[in-house]
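Have a look at these structures, which come just after this line.
We did not get these values from a lab; they are worked out from the coordinates using the rules stated. Because the structure is predicted, anything quoted here is derived from the model rather than measured. Cβ atoms are built from the backbone, for glycine too; each structure is taken alone.
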Structure I
């Protein structure tokens, strides 16, 4: 029962671990980096409409009898308390690098190998992260030839210090690096970009058709837990017809199929494309890195789109009897907004 009632954790954890971290880095940058700094251009790009999540959340989710009160076993007040209580761990920076996080859980080893027959999330996620890291490696190389040049960039130093200090009276991002080098800068920018991918599987059809499908994965239980064994049916614990329709409609409202058809598209492959964004960079190496990123992400997205059940009953290239497409690059947007 508890394993399927995970919508509360799914939604509120993601606020703590993705939105709040990305916003904290951007807010610190606005207080320390000039508008002309290349890192500021990247952070502005990824935080497109990011802060809209707050008024929308207050109006629809965290309000009395809003989505949280309607769908969760914990009230909207409890949701707020969860974020505050768990910010230090779920919002920690370096421990939540994808490799470090999964390795700490025993899901992969130091080389990225996993102990399972298949692990489709890691297969897709690690490839997305590899492409992001390649872009930011070229990006950092375009501006800094040596670590000393990074250390001498007073704006970057001030940014790192401000992230670790945080706004007055608030708890800052935990476990953020103390000093920048080329590698650390690549790590920070890559993880920041990865956070919006981790968040936006929400907009690519998951959870409505994957992790929270009825009747197997309800977002919460609709009857008090039994105090004794011998329950013969789980139906009373599931949402009724009216609640199910409301529940499905709520999850489907996060789908963003239009992002792939907009001009320009707002999908992950287009994160660093477009004349307006690239006009902020005079270095040819950045433009070349953006092209390489676009091509690699587009290729990975096409591979995801091509997955289907083959004649042997297994999905293309995955060796499982269903097609796992939750991290679908053709739908995931490149920014923190919902």
Structure II
């Protein structure tokens, strides 16, 4: 049996059996390029059979945000298998600093099936959550919230019993930016985002759902290896193109890694990237801008303690960034088989 045939059979087997982790990613992709890195981590781990990506929702009013998500899904060959959702309210509708690489690189140079959130393929974020959760087994879904938890608040308002039956864990990229509704150069004219993190925290307080608040990333700089040549041709790799377009950052050629770490932990576990967590109770105040963690409280809430090996964490994430999609290898193998 040839290596090409073995590869095709392996990929088919992985798809048939699925992965243990069923993931929904909730992202504000656009303002910072680390959301792109986070999606690359999820797709690379999906190629490795570690996770099934059920849905990706975009959580600000930026119309082209979900189109950039579709670019990345298309690159990895999952443009038809992942449910797409978008918040379509007032919060973040002004572009502000949210289009640092989407229009000038991702949508300009890379294949995609969606131009903006008006496409019929893109559900409103509550409908996307509902569709993904209804298809999942009870207590099976993990959410990586790497943006503003406004869509999580809305699905909890609309379908609290469904959410609490299906979701087993939520991993938040934590902090005043995401929880405090802060988009540089944009606004929240109707106040729709205000207090969303507070409301989610209260709603899930005694739900039994595991909640992990992750803040590490400012000391772990990733994406620099793209400038050394990894990832192939820039205009054929949207992950590489986004990073090169969006950096340098403060004179560097790489970027902090808050969101990629959150997704990595959500898929592979709390200790997966030289990290650990402490159990306790998380109290969120001032519209989400202030937090107070009480270690030792008997809640299913955890605060990440940081990373104890920045160098290896960078190496691990960059390996996933640079890993080319298995869909490309499969397509290449199929083409070779067709000519034999």
Q. For relative contact order in percent (Cα under 8 Å, 6 or more apart), which of the structures I, II scores highest?
A. I
Q) Given a computed value of 0.75 for FRET efficiency 1/(1 + (r/R0)^6) of positions 84 and 300 (r between Cβ atoms, R0 = 35 Å, to 0.05), which structure among I, II does it belong to? A) II
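Quick check on the output: -11000 is helix-only ellipticity at 222 nm (-39500 (n - 2.57) for each DSSP H run of 4 or more, over all residues; to 500), derived from one of I, II. Which one produced it?
Label of the originating structure: II.
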Q) Which one of I, II has mean count of other Cβ atoms within 10 Å over residues 44-51, as calculated from the coordinates, equal to 20.2? A) II
Q | For 3.0 (distance in nm of label points 7 Å out along Cα→Cβ at positions 68 and 324, calculated) the corresponding structure among I, II | A | I
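Going by mean projected area of the Cα convex hull in nm², for residues 108-227 alone, which of structures I, II comes out largest?
On the way: I: 12.9; II: 10.3.
Biggest value here belongs to I.
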Q | At a computed 19.8 (mean projected area of the Cα convex hull in nm²), which of I, II | A | I
Q) Hey, distance in nm of label points 7 Å out along Cα→Cβ at positions 60 and 148 derived from one of I, II reads 5.3; which structure? A) I
(Q) If FRET efficiency 1/(1 + (r/R0)^6) of positions 116 and 316 (r between Cβ atoms, R0 = 25 Å, to 0.05) is calculated from each of I, II, which structure is the one that comes out at 0.15? (A) II
